[in-house]
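Read-outs throughout are calculated quantities, based only on the coordinates presented, and are distinct from any laboratory measurement. Note that this is a predicted model, so its numbers are computed, not measured. Cβ atoms are built from the backbone, for glycine too; each structure is taken alone.
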Structure 1
Amino acid sequence: MGEQTQQPGAGLAAFFEARSIAVIGASDEIAKIGGRPVHMLAKHGYAGPVYPINPKGGVIQGLPAYASVLDTPAAPELAILAVPAAATPAALRDCAARGVQAAIVLSSGFVEAGPEGAALQAELAGIARAHGMRLLGPNCLGAVNVADRLIASFSIALEEHMPAAGQVGIVSQSGNVGSHTMQSVARRGMGVSRFIATGNEADVDVADGIAALAEDASTRIILCCMETCRNAGKLVGALRMARERRKPVIVLKIGSTEKGQAAAASHTGALTGSDAVIDAVFRRYGALRVRSVEALIDIGHAASLLMPGRLPRSEAVTLVAASGGFGIMMADAMSEAGLALPALASHTQRRIREAVPTASTGNPVDASAQMSSRPDILLELLGALLDDPSDGTLALFMSLSLYNTRLRGVYLEALAQVRASHPDRLLMVISQGPADAVGEINALGIPVFSSIDAAATGLAGLVALGRLSAAASEPARLPAAEPVDPAVFRSEFHAKRALGQAGIDVPREFVARDAGEAVRAAETIGYPVVLKIASEDIAHKTEIGGVALDLVDADAVRAAYERIVGSAARHAPRARIDGVLVAPMVRGGTELIAGISRDPVFGPIVMVGMGGIYAEVLKDVAVQAAPVTEDEALAMIRSLKMFPVLDGARGRAKADIGAAARSVARLSEFAFRHRDHIAEIDMNPILVRPQGQGAIVLDALMIPRAAPAH
């Protein structure tokens, strides 16, 4: 995993708490990038001094202007740079000389503009680093502290209105996506604590932003818009900080991180994409990934109403509607989102019929239009459902009822009373209606989703967030890096021997250099046996006729030996041949595949999947950054779509998944320990025997890391 060079979030206070601000490249024209921060700081009431900097001096937007930051009456704590890219290094040097603590470069024209821009950006990073100054950007939308009216940004979203101060912190690499998120949060009725957009990330990155929000007392929930991760160690450290402070992190991750090198001869590299890796890292450290801005806002809003301590951890949901058709639609959406619809207890069903005699008492509950005829009827119905021992979430479908004055009164009265009588139970509403009515329901701590699909996605996300916050795990300690014997790359025999020494079960095997040795090895092992060509130059042995299975006597072994050596000579005449591997013919079990690939950001990645075609064709694999614990490895195996095959489906014997998990965990530790030397490892197949009989690696391949270029 990428090295962490500094504590995430260190030195970011000035971006949000600066008591004085210089705007370099300030303009009288508020439509210009250099004019907007000056305008908005004055308009929205920032309390500290603002120093417009412009070579012409004079007066800018009613404030005294200075030709240089070196001329200001006092050293500004924060500088906002809105000058052309070529002029930025000189302006930043002046900031450093003046003692500025932090600088925001709003200008574009850096790494995104080509090699010359990249050189300018590197120069900025070097200046900031040399003077201990934190740098945000370049090519970024800046930072905002809503409560203090500190607006170090040119976002047009803030030109007319500031969002209300509140508990939602926003960090985004993309300025436009972040600005859209801030506006959406405000329109949903949530308050914003702080906003930071990191742009090109020459210094401050998205991990710094998460950490700074985790440390901020006013922030309770962190919404993150991420395109890529540049430093795995910092991201992990920031997520860890947020989890320790019980601040949910919800991440809209778009795109995927940079692709690694080609998968070479290994299957594993083709099965572990960087996007899946960062997904797994989020799960490990308690962050929830969402797939749309809408889900980011929906789940963030719902979580803000339920914090602290009321996030659901059960996937159980009880559905109630005044229409059987809508109930079925709800059931379909909730089930597809992975939620469970438990049957209601008999006494709950009795209470439902007492309240609404015409109601059906399955789940979903079809309560007919009678449920909303009077507040007391609806209150009794909802109370019965919330008292049910299933103890899940209650989802009430109200359609467009809030637009009807009479129905609005019935629903709002009943919801207020049931919230008072069941303060700790999770109730959610699916409805559209006037903003003030939705706001009244939200004020009761009841999330409102505008559609059935949004409610299903939202509740599944809330359940995942509750579980992630409670059960996030990680290895207790990371092993130090060690060299590896280069022999492991020579052949399957040497690779498996190293894995065996690492605590992974491998067969008893021998390398024979003539047919007689092969027969003696087979008699030592016991028939039947398998013969395979042993060569570091032949990765896929079957394709060149280099494998013979189920050999039952000495004659079969001699014939197979000669056939394999001859086939290798014909198909790979230049291959270096160590001999022929003699191994036991192992039967009776289910095949898994496990392996290691190398992610350019997160380092060694461990993968496990079903063997045969399942991993390659169906992509039925699970991944995680190495190393993993046995519990994590077990969770990876259980997450496979084909896991029921291992778990005794249709009368099959249950597989020894505990032994398989141990093998995966030991593999991940071995790979992490030798991370500087090994690029990829395949263990394919792993034969997982029936419960109590273990798991054994039948074939293995290791690929070295290329020497670094100089």
Structure 2
Amino acid sequence: MLDPTSTAAIAAVLGSVGTALANEAGKAAWESVGGLVRRAVGREVRAPQSRDELDGVARQVHEALRQDAALAGAWTAFARSAPRPGHPNQVPALHASTRFFTDRDSQRRALSREAFRKADGRPRVAVLHGPQGIGTSALAIHWGCTELRRFPDGQLYADLRGTGPGTGSTTGADPSTVLRLLLQQFGIPAAEIPPGHDDRQTLLRACTADRRMLIVLDHARSAAQILPVLTSAPGVFVIVAARHPLPGLDAVGIPVGPLADRDARRLLAEVAKAGNVPLDRAALPAVLARCAGSPFALRAAAARLTARHWRQDADPGGDAARTAVADGMRDLGPDAARALRLLAQHDWPAIGAPMAAATLGLDETAAERILGELADSRLLESATNGTYRVRPLAREYAATQALREDGLAAVEEAVRRAVRWCVGFAEPASKAALSQGWRLGPEQPTRAGARYTDAGEALKALRDELGNLLQAIGAAEELGDADSVFRLNQALWPMQLKMGCHDELLPALRAGVRVTEAHDPNSREAARMQTLLGLNLTELRRPAEAESAFTSAARIEQAVGHVRGHATAVESLGLLRLREWRYPEAYDCFEAADRILDGVPADGEGSGDLPRARALLERHRGRALRGLGRWTEAAARLESALAFFRGTHEAYNTARTLTDLAETFEESGRPADALPLIDEAMAALANEQAHYQLVRLRAARERCEGAAGE
């Protein structure tokens, strides 16, 4: 068994805790280990930011533990209960293949050659590439479904199109997001997925090592999206579907072209037969010519045959898939055609009847009918929870048609209505998800029907709509609507605080900073955006960028005389210092923030939240003092905060403060005094769905029981 005080074991614990920072328990453990490192080494040690720095800290701790048996015992106890990164708990599977599939024999053979070649240390990866509508995605899924027995440990799938600001049609999902999408399919909860790119990559490799797995990466746009996923594990095969070969990716390129005439005829016949439509042999040559071997065009043609919309006199176009979209739009009713043109202005990932109704200026019944007509025409594809997404082919074509058919003013107004709907949805959900705390700006009226039974339901509603809300931020930025960009970002704060989602939110927060600074660089909104961005960057372990954001926020807030915002920015800088194990500086920040709050007028903005703000600062000061080993002072600060939260019946903050106090007692040699606090904290969290905090508390209880019985 590995000695828990060896350099390798210490480094492993530090690395493990570092990857667990996505959840509350992991963040607290990181602070705890920082204090333990400081005690062991006898001086301040900055939190490691790289592997080399981590190994250096591990060597220092190892040398110190060799000289102090008591510290070695404390480290060993901590190491036994330290958070661990997530691990797979389910076997992922591909979604179903298409029912009708023809030809592609040569491409399937090429995939099999690469997938099952003799292992030689090289990653197994193939790129299926061809124009839109040619069937690269369908081929990847179909081949994977026919080879299930070869990949008994699971098949992963990720759509790399992306949905938020900075992840649109030209860039796609960023590499860190790709890793998250894949890790989630192993059943790893979001709170156990590391926030950092490198840690995610390491975890994915651990999940796929010694496994026989298929990974399908669809709609890829760059080699950068693919490279972090690649592994030399002999049982892992990666299929990439893209429009073009990807420069910079060493892979087997497999071009996918039009179906041969015989196979095109067969596909059309099978799809038409499924729709109970006898083919008109006289029309067949014209249909096949117009479709030019494109599977998408053939399926769309079959749908139009089913609806009796086929026109034999139409001239074939140069791009069969684009022509199929044009044909499909031509055969729509005027209301449905207009709806598609206006909905296609942005890549909304989950269009439901409420959002469509607001965008189009219709009632929900009419919007639902139109969405059904568009789905039947194959111009929409199913998304999640009964919603739809405009197909990329249809979106590109319809968006350009809108300018000619509807005009720029009508197009912009439709986008504005969609953005307004997103703001109206997000703000009441945000308020319900996080009722305490202050928000910048006037209280917004609650939209009719926006009622949630509890914070968890509201948080889930935000999560389900997140893709649209992020897309709305990008749309609002294009419109120059700084107010909506800010309000949406502020409304998404509960997602960052309670659910992580940091990499998803980062592009939106950067957009918020850009827009508010362009509108007025010295505004309270610009400062608030810098604070929100800094908090995000703190979680993503980018301390230098986070510090710059907090410093900018504090400077602006002070200049405009916004006392509450100034205190928050300074407090946030203190939280960053805690994360960096810079405890004296963290304490100084919390002291400074408390002094700044003295400037809030008795009846001024933020005055109602002042007692709670001071209680939070008391807790933070207690955490900093605990990191410094000043346990008596730490306990006094934490007990002061605890009295407030108990009095206001804030279960979550009561439990967090109880946990801090219990661990302070444990570290100062009072494990018996910690036990009742742990029990009270566990009771407070009983209805909070705080799984990770409860795991942390149970581990602390086990340690304290053991120490108290010695």
Read-out mean count of other Cβ atoms within 10 Å over residues 207-214, computed value 18.6, structure in 1, 2: 2
Taking distance in nm of label points 7 Å out along Cα→Cβ at positions 23 and 679 as the criterion, which structure among 1, 2 has the greatest value? 1
Out of 1, 2, choose the structure whose coordinates give log10 I(q)/I(0) by the Debye sum over Cα atoms at q = 0.06, 0.08 Å⁻¹ equal to -0.48, -0.78 when calculated. 1
Origin of the derived value -19500 (helix-only ellipticity at 222 nm (-39500 (n - 2.57) for each DSSP H run of 4 or more, over all residues; to 500); candidates 1, 2): 2
So Cα extents along the principal axes in Å, for residues 159-214 alone, computed for just one structure, reads 35, 24, 19; which one of 1, 2 is that? 2
When mean count of other Cβ atoms within 10 Å over residues 135-142 is calculated for each of the structures 1, 2, which structure yields the highest value? 1
